[in-house]
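Engineer: Below: a set of structures, written as C-alpha cells.
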Structure P
C-alpha cells in the first residue's frame, strides 16, 4: 500500500525542523494552530509556535533530529487524524544525550487551496492523560547556598507533592549534635536509612516527593537512584550551577539573618565543596539544569 500523502508532508516538516528552517516550517501550520510544548503548556498561532521551535532548538543545543516511524491516517472529509510513532534524538544536548520515542497525535485540515495544514501538533499523544498524574521524585544538586531550599519549596507547591527537608529533620532529631562534617555524615546516614522506606511508600501511593537533600556526590545520588528504582517513579534531578562567589555571598547573608537551621562558615564551605561532583550522563538521571 502506498504511503499516505500526509506522511510525505510530515516528513518535509520534520526536515524543516531538523535544518532549523522555521520560516519554512510555519507553512505547514494553519494560522490558528496549537502546538503542545509540554504538558500544560501550549503555543497557539504561528508566531508563538515559531518562537517555541527556536527555544526547543536552543534547549537541544541545535542537534535535535525528528523522524517518523509507523503511522496511521484516518480521514473524515477535509480533516485527518494522524497517529504516529515519532522518534526524537539529540546527540549534543548540553547535559546529556537525548533519545525518545513518542506516540504522537496530529490533526490536519485542508485549507481553501485544498492543502493540508496542521491544526493540532501533539507529540505527546495520549501520554498527556498520565504525565501529570505520575508521581515524581525531585532531587536537587547544588553547592551550599546555591538556592536548593528555595527551589525545593517552589517545587513542593505543586498538587499532591510532599517536601522532605534534610536540614529541618536533622536539626530536630539531633539538636546541638552536629558540630562538624563527621557528625553530619554520621547522622545524615542514620536519617536516610530510616526515611528511605517512607519515601518509597509516598511515591508508590501516588504522591510526588521533593527531597531537599544535597544530591552532590555520586554516593548520595546512588542512594537516590535506589529510591527511584524501588518505587518505580519518574524523577528529575535539578542541577543548580551556581558560582562559588555567588554561593559565598548568599551564605554570608544567610548566616547573618539566621534564616537557616545551620550556620556554615566560609572555611567549612570550602571543606565541604571539595567533595562536590556535578551529575554525569553515565549516572542515568534526567537532569534539569537551572
Structure Q
C-alpha cells in the first residue's frame, strides 16, 4: 500500500489570530494532535513576538507537552539564526522550518531580508542544525506563482531547487503561499523535480479555496509528492493572502482523498475525530 506523510500545522492555523489563545489551550489541542499519528506536528515558531505575538509561548508550550507516547516528530519555524539557536536548545524538536521565498518582495515582507541575505542565513541554519542533530525543512514560498510582480516561472523554481540542493537541503516543501497554484503547475513542478533530485524529499504546502482543494491534492499526489502539509478544517493560512476564502489545506479533506485512493496516512480515525472537535472549540472561540 502506498504511504504518504501528513504534517499537521497548528502553528499555521493559530499564528494569524489576534486574540490570545491561552498556553494551556494550545497544549491541550496539540496533545489531541499527538495522538492521531501525524508524521510531524508544525507546532510553533521561534520568531519575534512583535512579528507573531501568538507564538511567543512556543518554548513554554513545548515544555508542557508529553511526547512519551507519540511517534509524531516536532517542527518549529524559524526566520533567522537567533531563532534557530533558540530552537536547537530543545531536544524535543526534530525539524527547523525555514521559509525561503523566491520572491524578493515576499522575502522582505516575511523576514525583512533580501533573497541573498536569506541564503546566507539558510546556510548558517543548515550548519547549526547539522551540529545539533536536527534537520532543516526549507519552504519555497511563492513556489507556484507570484502575485507581487516579481519574475516567476517554472525554470526559476528549478534554479532555486538546484541552489538549495547544492547547499545541503534534503527536505523541500513547495509552498503555495497565497493559493495561486493550478493543477497544471503543481503537476509540472513535482513530476519534473522529484525524479531530478532523488535525494530530496519534496513536500506540498498548499493553500486553497474551499472548492479547489481536490484538484490540488490530486495533482501533487499523482505527480509523485508523498508529503503534505495541512491544518484541520483549513484554519489559518497566510495573512498576506488577498482572498479571505484562501486558507490552509484542510487535513480532513486530504484524508478523505487518500482513503478513496487507498493510500495509507497512518492516521487513527477516532483520535482524528477527537482532534477535529478540539479544533472546532478553539477556532470558533478565538478567531
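Engineer: Given a value of 0.00 for FRET efficiency 1/(1 + (r/R0)^6) of positions 115 and 275 (r between Cβ atoms, R0 = 30 Å, to 0.05), calculated from one of P, Q, which structure does it belong to?
Structural biologist: Values: P: 0.00; Q: 0.20.
Checking each candidate, the match is P.
Engineer: If you work out relative contact order in percent (Cα under 8 Å, 6 or more apart) for P, Q, which one comes out largest? Provide the component values of the computation, followed by the final result.
Structural biologist: Details: P: 16; Q: 23.
Of structures P, Q, the maximum of relative contact order in percent (Cα under 8 Å, 6 or more apart) occurs in Q.
Engineer: For which of P, Q does Rg and Dmax of the Cα atoms in Å, calculated from the coordinates, equal 23.6, 77?
Structural biologist: Values: P: 23.6, 77; Q: 17.4, 47.
The read-out was computed on structure P.
Engineer: Thinking only about distance in nm of label points 7 Å out along Cα→Cβ at positions 83 and 267, which of P, Q has the largest value? Don't skip to the end; give the middle numbers.
Structural biologist: Details: P: 6.8; Q: 2.6.
Largest calculated value belongs to P.
Quick note: the coordinates plus some simple rules give every number you see, no bench work behind them. Since the model is a prediction, treat every value here as computed from it, not as a measurement. Cβ atoms are built from the backbone, for glycine too; each structure is taken alone.
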